[in-house]
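Visitor: Before anything else, here is the set of structures, which you'll find just below.
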Structure I
Amino acid sequence: MPTITTALASAEIWEDIQHALSGGGDGRSCQCVWPVLTNKEWDATTLDERTALFQNEIADGPPPGLVAYVDGEAAGWICIGPRPAQRRLARTRNIVTTTREPLDDDSAWAVTCFVVRKEHRGQGLNAVLLEAGLNFARASGARVVEGYPIDTATATADVRVNDLFHGALSTFLAAGFTEIPSTKPGRPLVSLSLNM
């Protein structure tokens, strides 16, 4: 069995973060700044600009996510943090009409991205990343965490692997999240209260 560990994003592991993002899918080109930019801002940036934005976000803190390692190799990434900092969410109709949380509440956190390198898929890394992300959220004072997954059981057969960066509904439900039906088929909102 491989040894799987996680680490909070930091400037010291920048190369590991890049390795995790570059193993297939859109992670390398996105640089995990999609959630923090508006469509207009996104369209106006180059890959080099997105990379610099992401590197600065990590250097400035707090950590915008975590890296998963398999036997010491950076293998996966999760983006998790306060929802207001992920500005795109407050401009996403499905989220705005479905959420039960105030859009400006820093104690409401969001999971917006998973990336797993191709050679490490099918090992349950998303579940490990989500658990580590929830522990980070709790330790940081988050009250609730939302996710915006794809329901792979009801989604059409043409769901692209790259679209699964949102995560699968089953992963969130297995972690104890509650599904909140939305008006967008196959795209529920999920929520987990961290109040103990």
Structure II
Amino acid sequence: MIVVGLTGGIGSGKSTVANMFRKLGVPVYDSDVEAKQLMVSSKKIKKAIISLLGKKAYSKEDLNRSYIADKVFKNPELLQQLNDIVHPEVKAHFLDWTKSQTANYVIQETALIFENGVEDRYDYVLLVTAPKELRLERVLARDRVSKQEILDRMQHQMDDDEKMELAHFRIENIDLEVTEKQVGKLHQKLDNVQSRSKF
């Protein structure tokens, strides 16, 4: 089975592209969604996060996302410690998920493939890009966050120019119709290749 990593900066449209692949019948694992679910459902993770960030990291039984974001996005060391708690559990969960899939290839949608140096785990990495101003507009319209908060998050992500040199495929997501055509062409290509993944 081919394992494709789907990545891109905040506001690039990773989820939009992922949904286009889903419509074509490709199984897609959303790492961000699954991580948040594991942070609530796993007693092991919950205990470690409370130990790291304090009891305010949870509001009743749910994640206090604004509190966590405020803590970690201004503190790279704390962010790394949080990632060290969550990422291994997400990886294990993803591996279990892949075992139940029967498609020729699967996609793992995840934001920080290159930043975390895990690109070699995948057969191929697909990078979704968009101009910075468009990305800012999208996130401002989508999330209840300030422009400065978005820029803070962008600072933790590698520039697209650097990522383009490392990625196997790139989809520029500006016009949805054009994006959909690019996804269709890439799907045909990926549906006919052999696996070389390192998961």
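Visitor: Name the one structure among I, II that Kirkwood radius over Cα pairs in Å, for residues 61-124 alone of 13.4 was derived from. Don't jump to the answer; show the numbers that get you there.
Guide: Numbers: I: 13.4; II: 14.0.
Value 13.4 for Kirkwood radius over Cα pairs in Å, for residues 61-124 alone corresponds to I out of I, II.
Visitor: Then there's this: Given a value of 28, 21, 15 for semi-axes √(5λ) of the Cα gyration tensor in Å, calculated from one of I, II, which structure does it belong to? Mind showing how you got there, number by number?
Guide: Numbers: I: 23, 20, 18; II: 28, 21, 15.
Label of the originating structure: II.
Visitor: With FRET efficiency 1/(1 + (r/R0)^6) of positions 93 and 133 (r between Cβ atoms, R0 = 30 Å, to 0.05) derived from the coordinates and found to be 0.75, which of I, II does the value describe?
Guide: Values: I: 0.75; II: 0.25.
Comparing all candidates, it corresponds to I.
Visitor: When helix-only ellipticity at 222 nm (-39500 (n - 2.57) for each DSSP H run of 4 or more, over all residues; to 500) is calculated, the result is -8000; to which of the structures I, II does this value belong?
Guide: The correct label is I.
Visitor: Distance in nm of label points 7 Å out along Cα→Cβ at positions 77 and 141 was computed and gave 4.0; which structure, I, II, did it come from? Intermediate results must be reported in sequence, preceding the final value.
Guide: Working: I: 2.7; II: 4.0.
Structure of origin is II.
Visitor: Relative contact order in percent (Cα under 8 Å, 6 or more apart) was computed and gave 21; which structure, I, II, did it come from? If you can, show how the numbers build up before the last one.
Guide: Numbers: I: 21; II: 40.
The read-out comes from structure I.
Values quoted throughout were computed directly from the atomic coordinates according to the rules given, and no laboratory measurement underlies them. These numbers were taken from a predicted model, which means no experiment stands behind them. Cβ atoms are built from the backbone, for glycine too; each structure is taken alone.
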